[in-house]
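These are the structures, in structure tokens.
Rule-based calculations on the coordinates, nothing more; no lab input. Nothing here was measured: the structure is a model prediction, and the numbers come from that model. Cβ atoms are built from the backbone, for glycine too; each structure is taken alone.
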Structure I
Amino acid sequence: MVLFPNTDITIYNRYFDKIESLDKYQRTVIKKVNWSSKRKLVIGKTVGDKGATVTRVTTIIVDKLDNYISPKQFKKVPDADRVNYFTFGVGDKIVKGNIDFEVTDINELNKNYDDVVTLTAANPLSHHWEVEAE
């Protein structure tokens, strides 16, 4: 169990709808997680980049849940069954809070909500996940 839960999150998992031939996003609310953000100085992030940038790094601690499946499995799940699962896929969007907003255009999240991050890594630990996002 997460020791210091301080919020709920809403994750938007991207998947490809074969019938409509476009990317769609499935919304899943995960309750009682620990959300922690800090600013991080990044120096020379790319070749030829001589400057320094400041970015916000977010770490989210999530209890392991039975309806989690790997990103590769999530892509293979039939559309009708997908609502029963979620994943931590690189590039998926996470919003702080319990968000009741179905996405048709992912850019709408940034326009409508303050704490929107993009998942960059997920590390399984013994009883929980450590999710990193920017």
Structure II
Amino acid sequence: MTGTGKTSQTRLRVRYAETDAMGVAHHAGYPVWFEVGRTDLMHALGLPYRDLEARGYYLMLSDLQVRYRRAARYDDLLELTTRVSEVRSRTLKFAYELHRIDPEGRELLATGETHHIATDHSYRPARLPEDVLAALA
């Protein structure tokens, strides 16, 4: 089953602590930004992680891919688009596009995908409840 097509837009600014001596954002920051976008999308869908966890579910990361195209730099304004790209009873995939926003327009910096498996609090794979699947799909 494919995702809803619903997206979340998250604005971020590259902080000094996220850069190297040349002012270039470190590659390890991109997955952190993806997590921010994913959290925003889950809130927008009415499914905050906190609520899922209270219901007995974790969405554990099982795969992460980042395709770097251009460097983000200190103080760049970024816009991250996050969407659910695939929903199954026990797994989810999220897709990401990260753009730099400036007066001249938008520039694609990176794309990515994360895969997640739903587990119970004992870390055993678990089928997500129908209402959660419906909100995601």
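Quick one: Rg/Rh (Cα atoms, Kirkwood Rh) came out at 1.01 when computed from one of I, II, so which one is it? List each step's numbers first, then the result.
On the way: I: 0.99; II: 1.01.
Of the options listed, only II reproduces it.
Taking helix-only ellipticity at 222 nm (-39500 (n - 2.57) for each DSSP H run of 4 or more, over all residues; to 500) from the coordinates of each of I, II, which one would give -6000? Write out the running numbers ahead of the final one.
Values: I: -2500; II: -6000.
Label of the originating structure: II.
Using relative contact order in percent (Cα under 8 Å, 6 or more apart) for the comparison, can you identify which of I, II gives the largest number? Write out the running numbers ahead of the final one.
Details: I: 28; II: 31.
Largest one: structure II.
Out of I, II, which one gives 14.8 for mean count of other Cβ atoms within 10 Å over residues 56-63 as computed from the coordinates? Display every interim value, and only then the final one.
Working: I: 18.2; II: 14.8.
Label of the source structure: II.
One of I, II was used to compute distance in nm of label points 7 Å out along Cα→Cβ at positions 40 and 88, and the result was 2.9. Which label is that?
Working: I: 1.4; II: 2.9.
Checking each candidate, the match is II.
Where does the value 1.00 come from, among I, II, when FRET efficiency 1/(1 + (r/R0)^6) of positions 16 and 32 (r between Cβ atoms, R0 = 30 Å, to 0.05) is the thing being computed? Could you put the intermediate results ahead of the total?
Numbers: I: 0.45; II: 1.00.
Going through each structure in turn, the value belongs to II.
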